[in-house]
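Each structure below appears as structure tokens.
Just so it is clear, none of the values below were taken in a lab; they were calculated from the coordinates. What you see is a predicted model; the values in this text were computed from it and never measured. Cβ atoms are built from the backbone, for glycine too; each structure is taken alone.
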Structure I
């Protein structure tokens, strides 16, 4: 299982400015689009910084003088977990998304990520069953009861082998929106000790 990628959640219609944009231009764009920040790009559309509403409290004439640099950016193939960690580490609310040549292709905000992490329980349950149990581990959905409450996944049932349990728990925990996994799984064959013993 892999977390969703930035390319799946980013906004590709990005409001941007050049470094020569004036204070008034930036203020007007933020107000018109009801946003609190935007990337600053050069002539090749490469991100050189980010300017936010907070930056406008400092008197300066252009975006190039107001912006924070270097800009913290992500790529579309990065996971949303990577983006969330970058936002937390750098204390920012938005990340420009750039291609291999560092050209701006989108933007992802904290709100975009929260929509993924706050997924409905039934959506999480469906993905655990379909993607983890059935497609990845080839475990019949009738073998394991999956319940999800407030993002907490409970796995209950019997698997064939002891070695399958930690794999199932780990993969379920990697599904976007999962807060924790409660393991109530048992096994029929204890292959972990290499003796092929049968659990009673």
Structure II
């Protein structure tokens, strides 16, 4: 691993820090239809440095932990950890995550350099249950009762602001449900 100051984090560079937001909305499946939960959250992104795979691929890695709390009762309803990685040689962004529901995701996407109208960076990754490259792994229980079939995540990042939209397609309660999360966060440290 290199010194943290020498690492090329590419479009992920501005993630590093502590972010907080209180404009979140989680639309989750419910046996009766859907449940809308306004939320606030904190995400801590920490620089890890770089790592070399098979002596040829160099990845810059950022570790994160995300804690999401319902506004209605201040209870934690989502606790997620993982890594964002940048492969500069291939212009590839990767996002690995695990949630304590026995679901893990390795999502990826080509970084195109696309920018929002205000100049903010746009980062997009996706994964699919049966994809050999960008996959969703889940326990047998989740496969049978709440199978996630697709995952997509888009971040717009710049000027001390981060907004994201995340969608997971889930087969649950005898139907396919689009589970979405959105929030806007500010860099606080």
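Of note:
- Cα Rg over 2.2 N^0.38 Å - structure with the largest value, from I, II: I
- At a computed 0.85 (FRET efficiency 1/(1 + (r/R0)^6) of positions 42 and 122 (r between Cβ atoms, R0 = 30 Å, to 0.05)), which of I, II: II
- If helix-only ellipticity at 222 nm (-39500 (n - 2.57) for each DSSP H run of 4 or more, over all residues; to 500) is computed and equals -7500, the structure in I, II: I
- Answer label among I, II for the case where distance in nm of label points 7 Å out along Cα→Cβ at positions 114 and 178, calculated from the coordinates, equals 2.4: I
- Origin of the derived value 4.4 (distance in nm of label points 7 Å out along Cα→Cβ at positions 66 and 130; candidates I, II): I
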